[in-house]
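Take a look at the structures listed below.
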Structure 1
Amino acid sequence: MFISHKNNVLQQVHETEWQCRRKTKGLTKPEYWAWLDSVTDADGVVDYSGETGYTIVECTDEDVTARLAQLDDYQAYGVYNIKYYVSKKDDSHFVPDDSAKNARLLADEWERIRTERNRLLADCDWTQASDSPLSSSKKTEWGAYRTSLRNLPADQSSETTYADIEWPAKP
């Protein structure tokens, strides 16, 4: 199994080296083959020396698939919150990265919160239109509600889950 890592953070895993390299680079197959041609000399020797930012290694002394299955909670959206070490630590090259996982989970929660906030704002856009049937006092109430929604990330930045958010009440 081939692994690419950047600063010991696992980037990609694949059974073949070229696929691991292609996926790490974020290239389509035609783009990869064009790139490979550009770094191959007339004798067919590939020069990888221009590659920077990641390292590709072959892992033959560990069942990578089984280990990554054990660390399933540390993977999401094609991102690994897993560190790779050349020398094994606790009988594995792969070590969970709790701080990266927690940061990813917090970012996911805030994405959910922002999505709900944006939905709530869109639902009441009509209240601020010049042809809205609301009285000026009601428009002001709705305006205050909308301001509370827009301030929500800053006002409650100490919260860590969607369930912790105190949503403003609609007028």
Structure 2
Amino acid sequence: MDVAQDAKAWRVSHRGQQWDIAWYPPPHPLAGTAHGSAAVCWAHGQVVLVSSDAQLWGLPGGRPEPGEDWLDVLHREIAEEACALVTAQRLLGYSRGVCIRGHEAGPVLVRAWWAATVDLQPWQPQHEISHRKLVAPQHVYAAIWVEDGYAPLYRRILSEAGQGGPH
């Protein structure tokens, strides 16, 4: 599968475990443990990527803190990881992972994926992320690190995000 299809799971081996991963369009989140939010962030027509080592680049995002909803996580994580303020956002969909084999067998993890327009703030990293860069939209997939098996998900996310941001 080149691009994740709606509600069609594929199997991924990850750190000694087996997961069934699937994509679900908005608007409603799926049953499972809320596992955070992440976004394709647009600034000045380019996509913001972040890294902790300047080698492996990815989309900013992370897990919820107590009491946060999907949107709260999005805004906090973008501020923390990308030193940016979200000025507009559009929900792209949800990824759902079910651990079917391994020491974590049983969990169902759901992550919200967004397209966001951001206002970049001065670069003052304070958390695990130490690097930020802007990439032309046509080069994003080649620039990000994608774990084995997750390519269909990232192709769908980037496809849903399109070339023009969240609007």
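In table form, for the structure just shown:
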{"read-out": "Winner on distance in nm of label points 7 Å out along Cα→Cβ at positions 7 and 55 once structures 1, 2 are ranked, highest first", "value": "2"}
{"read-out": "Entry that produces 79, 43, 22 once Cα extents along the principal axes in Å is calculated, selected from 1, 2", "value": "1"}
{"read-out": "Which entry (1, 2) yields the derived value 0.7 for distance in nm of label points 7 Å out along Cα→Cβ at positions 79 and 111", "value": "1"}
{"read-out": "Comparison of 1, 2 - label where relative contact order in percent (Cα under 8 Å, 6 or more apart) is highest", "value": "2"}
{"read-out": "Entry that produces -13500 once helix-only ellipticity at 222 nm (-39500 (n - 2.57) for each DSSP H run of 4 or more, over all residues; to 500) is calculated, selected from 1, 2", "value": "1"}
{"read-out": "Structure (1, 2) behind the derived value 0.90 of FRET efficiency 1/(1 + (r/R0)^6) of positions 15 and 135 (r between Cβ atoms, R0 = 41 Å, to 0.05)", "value": "2"}
{"read-out": "Highest-scoring label, criterion being FRET efficiency 1/(1 + (r/R0)^6) of positions 39 and 63 (r between Cβ atoms, R0 = 35 Å, to 0.05), among 1, 2", "value": "2"}
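Coordinate-derived values only; no laboratory data. A quick note: this is a predicted structure, and the numbers were derived from the prediction, not measured. Cβ atoms are built from the backbone, for glycine too; each structure is taken alone.
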